[in-house]
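Below: a set of structures, written as structure tokens.
The numbers here are math on the coordinates, done by the rules we state, and not lab data. The structure displayed is predicted, hence computed values, not measured ones. Cβ atoms are built from the backbone, for glycine too; each structure is taken alone.
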Structure P
Amino acid sequence: MAIKKILLVKTSSLGDVIHALPAITDLKASVADAQIDWVLEESLLPIARLHDGVDETISVAMRRWRRVWWRGEIRDEISACRRRLRAKTYDAIIDAQGLIKSALITRAARGVRHGLDFHSAREPLAPFYHHTYRISWDLHAVERTRLLIARALGYAVPPRINYGLNVAPRTFPWLATGAYAVLLHASSGEYKLWDEQHWRSLGDALNNAGMTCVLPFGSERERERSGRIAGKLREAVVPPALSLEELAGMMAGAQAVIGVDTGLTHLAAALGVPTVGIYVATDPAATGIYGCARAVNLGGIGHPPTAQQVIAAVHELAP
């Protein structure tokens, strides 16, 4: 039987969802007439919809549900999601996340289930699947996802990586016309942050190169940090709170994006924007920017890059 109806389960986080996009491109190129549905967190639906290969998205809200699962309206949402998962019979259901939460979602859907074997997942999930696959931990997260889906569906991984995004730059009334760079200084993990003085040195260099610095934020604490850094620069903007779609459109028009290890940095690189990833406490070999011709990773665990290294990388990528 030809495989046509495919359900991908990869619910979060933003960086993990970005890492799954090349596998969608591979799948559409390799499986004739594939119809791809994707289960992911409600806040990340816009990312899946930026890829032409995704036919339908199915929203879950695991983070929100588990806090107040006993409420009647939440239980109604969960029931509605279960009905949606079972509305179709899929030829292949692929758990590309490999966690208990994603395995439970996979089990709730109807069809042949595929996932990582005992040696390849963080949790013992093999009983949830009909077929399991051993995928080396030595591979980058992008390649692990590409290889898992290729093995599940029986095709060879294509040689080239294509994130499949085509986002037009957007204009904003708060951002004057001209060249600008986006500084993604914030992260949910404090240990990933780069020193504020480094951001100021970088911002000065970008201003001297004729670029305004844009410092978006996602929380009040991050907004305050944006304000502190922007306040020391000659040309800088702290934008209003932006949606994920607005952030993508803003970054698509940037001359450069410089960011710490956060999902938005991966999104900028996937969009093809000149991007510098700054790593302070994580290993870019495992989950850094990957397969993007106009991007570079700097630093690593315990070895953050200097401001001068980042400035030099920006000038090389976006002269």
Structure Q
Amino acid sequence: MVKKRVIGIGETVLDILFKDNQPLKAVPGGSTLNSIVSLGRAGVPCAMVTAVGSDHIGNIICHSMEENGVSLDHVCRIPNAKSNISLAFLDENNDAQYLFYKDQTLKALDVQLPQTGKDDVVLFGSFFAIDPTFRPVVGELLHQAHNAGAWLYYDVNYRKNHIGDLPNVMPNIVENMDLADVVRGSVEDFYNIYQLNEGDEIYARVSPHCRTLILTNGSEPIRVYTPTECQTYPVTGIKTISTIGAGDNFNAGYIYATMQGQNEQAARIAVAQQWSQNVCRQIGNNISNELVAQIRNGNPNPMV
């Protein structure tokens, strides 16, 4: 598969990271933005469809996108709105617990959508992709991209705090799967949706809508389901500094390997794990300068 550009649609926030109740770093975040920025850093042409406030936080987020090669052409700056902030508290296992501070006036996405074509990848997911408030815009972009022959990657990322919303958003989840070429989610995500935790049973629910499912489960092997087989790939244990952005950069690495012409699932999953583990070894949401340098020096699939 040869694709030239990645378009992400999703929420943006400023993540303020804490360890032992002390702030460590503030970095632009949001699940889709984390993926898009890493892809931009790797030299992939990228654009982000999102909304930010007109405040100083919004300036920080937009500057970060721009300096990492992400187009601002489809970023909506909302006057008099405050950009979203999240506080991420790292526990003893370096996993994060979050507190979110959001301005409801950001519940708008009045922006010209990119016209996608067969050379494009569209990355979408999390609650943003199914939120009824944003659904008209998200749905329009996804349908246009699907009809134009773009490659759509859906990261389910459905969290426990949204279980009560499930009756209202389930049709949007199903529609997203219908439009996607790849669905990626964790066992926890699908338990929250289907109350299932067995991979075969989960794929039986997903497969009528999307033929390829990437199923993750923490340190357990990664499974890739297709109509003909289920392939498993072990997860290499590493010492983590922060797990923030791990799944997002898994997505970015998988997309990058696919765009580089890697047709074997094993090669795609290997790069996805490399990018994910690279992020876990540092404080930050994106791949490191060292990995970026290796990629830009002509080693697109470095073992890091």
Structure R
Amino acid sequence: MARVFTIITLSVAILLAVIFSYLKINSQAVSTDKNNIMFVIKEGDSLVNISQNLKSKSLIRNKYSFLFYAYKLGLNSKIQAGTFRISPSLSNQDLITKLSKGGVSDYWLKIIEGTRVEENIDSFPKGTSFTGKEGYLFPDSYLIPTFYTADQIFKVIETNFDKKFAQAKVDATNTKLTDKQILVLASIIEHEARTLKVKQGVAGVLMNRININMPLQSDVTVQYARDSKEKPAKYWVDLDAADISILSPFNTYKNPGLPPSPICNPGYDSIYAAFHPTESNYLYYLTGNDNQMHYAATLDQHNSNIANYLK
């Protein structure tokens, strides 16, 4: 019995040695010294599809060996979309590492929290239409292949937006507003506060005003209304006294409730705050010269805060 076991063990060892030798040999791509080849990985390509495409271009000898090393290196889920310049002489290990670092003709598209779509035009292909995109360009850094169309770029951003919006919505306490209204509220909060805690406090105040049909009286919505008409060189400049009289559905000094659509592209914390406002009886807030937020339940208290913290 011991002899049989020894034979079986030896056979398994030999088999494993053969397999490893096969994989090691095939871990080397075609070794002929050719010029580098441009290779494109499209968004959504599976690892299997990538291996098949590499094989069809003679950039690897065996797709199964490629898949084996992708998993062995722990990079099977980190290969990125993009355009790559690849030498056929690369080993599978080097090739997989290269494919996980981004293509040679990719670029980073960065959307800053609180910016309007107009402030991001230069990051998109010329002639791109941004109709209906205000508020939905989720602030983040995106690695974009240069061959992507505007629709493909929007799809990448939309996927990220949907994920982060759903994440912020978990255990939401603000259920009075629709998802679109939440986004509008978040876009206001983005310019009214900096930290998550303060954003939640401001969200609570704005919800209190909405609940009693009191105008929000937010300067940033008027800035949006003014700048939408004037198309200035610089956005979000402080208001002049005359700006308050602007006729626009975005003028929250004249119109109660939320504006009809977002005024900027809010970040995650602002969206989270809109879903999870802090409960209070406050109806007023201001940022003082001490860079702290000061709340008030009555106009008299608010005026007192103005005297104490803004003068």
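If Cα extents along the principal axes in Å, for residues 212-275 alone computes to 33, 30, 17, which of P, Q, R did it come from?
Structure of origin is R.
Upon calculation of Cα Rg over 2.2 N^0.38 Å from the atomic coordinates, which of the structures P, Q, R produces 0.93?
It traces back to Q.
Here FRET efficiency 1/(1 + (r/R0)^6) of positions 124 and 284 (r between Cβ atoms, R0 = 35 Å, to 0.05) has been calculated and equals 0.75, so which of P, Q, R was it run on?
Going label by label, the one that fits is P.
From which structure (P, Q, R) was mean projected area of the Cα convex hull in nm², for residues 148-243 alone calculated, if the value obtained is 7.5?
Only structure Q yields this read-out.
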